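Participant: Some structures are shown below for you to check.
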Structure 1
Amino acid sequence: YKCREVARTTDSQGDSVPVRACVPRCQSNDECGDGEHCDAESGDCVEGVGDPNPLGAFCAGDGDCASGACLTGERWPNGYCTAGCDACTGTCNTTADGDVCLAACDADLDCRPGYVCNDGGCTGPCKSEADCADGLVCNTSSGRCVERAQGDAQVQRVQVARGVSVSGGLSDPLTLDVPAGTLGFAILAEGSGADLMIIGEMVDPNGNTIYDFQDPFGSQVRFFPSEDVITQYVPSSPRSAPIPGTYTFRLIKDGGNASVDVDAVIKTADGEPETSALDVNFFFADVSDVEAAQAGGDADFQRAVGEMKRIYQQQGIEIGEVHYCDLPGGDAARFAVIDSVDGPTSELGQMFSVSSRAGDLGCSPDQALNFFMVQEIVGGRAGYIILGIAGGIPGPPGVHGTTHSGVAVTMSGWRRNPTQLAQTMAHEGGHFLGLFHTTEAEGTAFDPLPDTPQCDNSNDRDSDGIVAYQECGGGKGAENLMFWAAGDSAEKVTGDQGFVLVRNPALK
């Protein structure tokens, strides 16, 4: 996208001033006026015929390319200037069209809009195995051709350090060796008590600083601070996919010094999994008309579970084993209405810690995402109710018993709209697995994913300081599962969101 003058208007002094807007870069000469061409480097329509386009740029025919070779067809949107591999200035990759010279890349952001970085070269996204070279399969969530996984993904928890001294300055450096074939990893640090803690800095094996707490929105990965136990997950987007080698990181926290224990959960696979499975536990507080013994046969509740399954299936995520259990004894009544949500001593945190008894209560003690079904969560922005809260962005993957080990979901009035219950479960589950809001309420902050729509504050038609879902329809983001506010059809999951989800160690 580029900021361009799209019109002119008159200011309060009567002077003519430009009206500027963020608009897409041109992608072909057809988008430009008579006597103009689309400049591949700047994305602007400029006068004249223009020079032939470089490697990786758009084209309609061979004559549009400096190399004299243009790839066209469904796999190459708006055409793709290429060259023979013997004269390739980028990278030569094997594709379904044979050996092709491609523009080199490290991440999707290095490629033209609509293209993905696949094995170091920019290509159009694959849609089926027919778009891939022999021996590769299409991961439709990412649009990449990948090696077929040999067996299931493996998840391993490893000890990083014990008794790390953490305070208001960056801690001593800690290291994590990430093996080849790693899909995703999460750093778990425990011991900050009620103080907020975060990874203050992370450097990848190539020496690149991929997170700096002083520039969080300019960093390749996005971390979120929390109390007591923090989970910091890589990747946040395709741009930050793990690479083999040693990652170095430092912790920082509010308040005084604390002794912190650090582990990591690493998910590896021999190739790219075509599907992933997420096991689920449902813990029921005292809610009005459903409990664990009834939930498996309750038509309305199963409609909600089925809808959540359908939402996740968009990106190849299957809901695996589902278990139902009631919160024990007085906890069922105590946690029916959640009155406090901040800190490890809050009702929310204490409820999540009950997951340590999952096996005793009839739920799975193994790797699973815990949903706590309550009557109400008190609080929220004026005019809004809290439909759900995740124990973290993300939460500790497959780890029971912490004050962040779950997702709380409100069931008040749920039978009137089981679909909204499903969307809330999927939305908060998305947070727990590493997804941020595509657009925050004020329309000034967005997630780190290139393919999710943004609804900025220019859409705030009623000037109340909030971009409501009614103001963000029509492709501006309200239809996405991770839009900040619930809507009528907030269920779309993009390829980049799927990329983050399937790599989370909570999924098998």
Structure 2
Amino acid sequence: MKVLLINPSFNRYAGIKGHGGLSAPLNLACLAAYLREQRHDTEIEILDAEAYGLSYEETLIRVIAFNPNLIGITTTTPSFDIIVELINRIHNKLPATPIILGGPHATGSPEECASTEGVTAVVLGEGELTFIEIYDAIKNGNAINVIKGICFKKEDSVIFTGKRDLIKDLDSLPLPARDLLPMRLYYSPPTKSISEDRTANIISSRGCPFHCTYCLSDMMWDRKYRHRSPENVIAEIEHLINDYGIREFNFNDDLFTADKKRLAGFCELIIEKKLDIKWVCMSRADYIQPDILKLMKKAGCGKIAMGLESGSQQVLKAMNKRLDLSRSVEAVREIKKAGIKVGVSFVIGHIGETPDTIKETIRLAKMCNPDTVAFFQASPYPGTEFYRMSKGAGYLRPNLKWIDFAIVSDKISTVNLPGLPAEEIHRWVTKAYKSFYLSPRYILSRLKQIRSFHDIKNLLGGVAIFLKITAGSLFSANRKERHEN
């Protein structure tokens, strides 16, 4: 039986061009590896149409040429309208081929996905166990309605089959099937790259112990946190070094530092094995401790990214982000003192936001003075508490398209808040970028950090991103803006 997993093109049709990097679809690589391990007679391919920049027609040609018995497509909210068009084209040419959807949007908006013409079923949340049962049912001609963890359309109703238990032991899963991916095409953005080496993403845990209103993690992983052992993660790193020559790694975990004992064990193994690598991870400010930072630095950690989200304690409470502002400042200082670069991000436009709270966020960003900062418009993705709150209060902008949820600089916010309309939120994000990156303190600190050609290249890449974000407004003389300073 032949299975094709598709990561659809997005940037080509969204009109997005920039320096955001290109990440491997590890969710599909994990799915492919598990299916290949459990069903040896399977012929499986991954079509990363996004990596190749394929058009609908080019994607369709490859699908028809492979002639699969089963198709799986990963979904995100911004890409869903594009995915629907691709499904229509595939279904028109291969009407008998089952199409299964999975991923964040499929889990967050299952009724819509299951009701899309041509879709056989939707996988909710974690996919490995569910997809293999779908595979077996289709191969053997059995019904799928007894399979846990899916939904499907039957007549005029969407049927949910019940929740599936999560995989308890992540070490039991095989390493992602990167041999099915165009590894040479993936790269990190300047804001994450810390060396001249080739990079790869790794997922060493699933879920997060926290429950922020805007985050997709709760929905995808059922509010549970699980992690792989240090030995298992090191095995993946050694595989990437030996087979692909990769020595820089970006951990895509929601909270890489969640388990201090595991983190210490991971760092100690790197040191013990004398692995010459660099890596980047994500943390929370309240999970930063000076003693573990020294060990992380020694083990090759080059940068830590943290979502501080807001400079207003009031907005943080509305986000259910249990974080003290003073701890945010201390954490950035401690990371920099350890000789590790730090990037922080903020979300502007969550419920409870006002012009005054945004000013507090900009002040906090400047006070922290990280190596990089990102200001995102708050986006209420389907399935999150933020989406339910926004929809219930009537804050969602009228006539929204799914592509409007893309995190790009030229899109206005998806929400209209009381006293803070969508256009104003977008303007504040641009203002925040300009206020931070054009400050003399930041410019001087970045110039002092230049030690190599790579530093220069990263700096220029960052400038390019900044110019893209602030295009059309960088040199504007906006009276209202000056009045608010």
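Participant: Could you figure out which one of 1, 2 the value -3000 for helix-only ellipticity at 222 nm (-39500 (n - 2.57) for each DSSP H run of 4 or more, over all residues; to 500) was computed from? Write out the running numbers ahead of the final one.
Facilitator: On the way: 1: -3000; 2: -12500.
Going label by label, the one that fits is 1.
Participant: Here is a follow-up. Once mean count of other Cβ atoms within 10 Å over residues 391-398 is calculated for every structure in 1, 2, which label goes with the largest value?
Facilitator: 1
Participant: Ranked by Kirkwood radius over Cα pairs in Å, which of 1, 2 sits at the highest value? Present the calculation step by step, with values, prior to reporting the outcome.
Facilitator: Working: 1: 24.7; 2: 23.7.
Looking at the calculated values, the largest one is 1.
Participant: Comparing percent of Cα pairs over 25 Å apart, for residues 199-398 alone across 1, 2, which is largest? List each step's numbers first, then the result.
Facilitator: Numbers: 1: 49; 2: 40.
Comparing 1, 2 by percent of Cα pairs over 25 Å apart, for residues 199-398 alone, the maximum is at 1.
Any read-out appearing in this document is the output of simple, stated calculations on the displayed coordinates, not a laboratory observation. In this text the structure is predicted, and so the values were computed from the model without any measurement. Cβ atoms are built from the backbone, for glycine too; each structure is taken alone.
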